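Please go over the structures that come below.
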Structure I
Amino acid sequence: MNRKIMPPTYFMVLLVLSVVLYFVFPIQKLIPSPYTYLGILLILFGFVLNLRADALFKKSKTTVKPHETPTSLEISGPFRISRHPMYLGMAAILLGVAIVAGSLLSFLFPIVFVLLMELLFIPLEEKNLEQVFGTEYRDYKKKVRRWI
């Protein structure tokens, strides 16, 4: 059985590291309170974005796994603003946590997450989508940005 580390695993590891390192190494605060509470809005945005995108995948009965072949092209809901709204949602949550923490070190984790998705998953997903959906996907790519 081929077991691959999936994007949510990277997200959870980075989220836990972000929180743990915040308490272990309370490095310089960049954002003072009460502005740190603005991060809660980003966390909520990311959470809702992930729920809506996941619901669309379930409704159309297509895969959310990057290495599997999709059976439908999602272009509605959150897919109108981002070709990868689930990754955007996870990145938003990590950025929201960084803002709530207000610590310099915390801002490293959303950056690492975006880089990992850009290197490990997005190229494969977009290649698969282009192979399966051809012109329809290429037209969608022209209209909708990768992230936001």
Structure II
Amino acid sequence: MTEIGNEAPDFEVLDNNGQMVKLSSFRVSKNVLLLFYPFAFSGICTGELCAMRDDLKPFQNDDVQLLAISCDPMYSNKAFAIQEGYKFPVLSDFWPHGAVSKAYGVFNEDRGCATRGSFLIDKNGILRWRVVNTLGEARNIEDYKKALAAL
């Protein structure tokens, strides 16, 4: 698993609109809150991402970019983002399957999906905070706010 204080693994994947998103493109300009979630349209994942959607300002603004990522295909993420009204990129770690999740140490081989990993990457590309929950354990949105405030 990526260690706090080390450079976060760079990646380039498709977002829900078919556009390539590269983590390092945010260097210098924005901190990145990277949220791995197991499956689009599942109950806990939808609840977590809708909570972010409903209180988006702390997580996506001039200083921070929110990126949600799963191993679902781009088209599933597109339908998910449209249905739920997400105004942040929903990224696809579909192919090579789970490569980004594996780089961050949150890929669940048995289920073929990411666990609930959350990573805060600063403007220099350094991992500053992380929390990893099990598949069935929802994350606390207040933890993100505390981590961002500590930057």
Structure III
Amino acid sequence: MFREIRESDRELYYRYADIFYHTDAVNAPVPSENYEATFNECLRSDAYLKCYFFEWEGVPCGFSLLSKTFSQEAGGVSVTIEEIYIDEEYRGRGLATEFFRYLKSIPEIMRLRIEVEDDNTGAKRLYERMGFEELPYLQMVIDRQRKQTNDSDLEK
């Protein structure tokens, strides 16, 4: 149903990352050079980044990218599901459910986090069924890449 990324998956990863970043699940696409940096980091170490591919009867049909941190608040490892995408024709077959169950079964993971667009009601229902709850606080970010893009837009 799912497996870890391999060196031979480079083109497959680029394809799925590009598909994901051109869906309604994200605010904006990211530069394609980010795909290469992410893929290389996934192969270099799984200390803070890990990638899985979903397969159905041996056919690739999606992927998930996870990032790991240590959280004092959670009392251990916190994993953020940065990206999860399954081809439309393979949705509803239990792939994401099985993946979430797997992640929840890993003893060292003390917290799982996921972001979802407010209007992505199907994904929100799945995440709620899997036990995810909305956070009661607003998250804020300084995003160097986004700031540089916005700054250059203002100069035009």
Next on the checklist: Taking distance in nm of label points 7 Å out along Cα→Cβ at positions 35 and 131 as the criterion, which structure among I, II, III has the greatest value?
Outcome noted: I
Checklist entry - Where does the value 2.4 come from, among I, II, III, when distance in nm of label points 7 Å out along Cα→Cβ at positions 19 and 83 is the thing being computed? => result II
Checklist entry - Any idea which of I, II, III comes out highest on distance in nm of label points 7 Å out along Cα→Cβ at positions 11 and 67? => result III
Checklist entry - From I, II, III, which structure was relative contact order in percent (Cα under 8 Å, 6 or more apart) = 35 calculated on? => result I
Checklist outcome for this item: Highest-scoring structure on distance in nm of label points 7 Å out along Cα→Cβ at positions 27 and 115 (candidates I, II, III) is II
Checklist entry - I, II, III: which one has helix-only ellipticity at 222 nm (-39500 (n - 2.57) for each DSSP H run of 4 or more, over all residues; to 500), as calculated, at -10500? => result III
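Here, each number is a calculation from the coordinates, and none is a lab measurement. All values derive from a computational prediction rather than experimental measurement. Cβ atoms are built from the backbone, for glycine too; each structure is taken alone.
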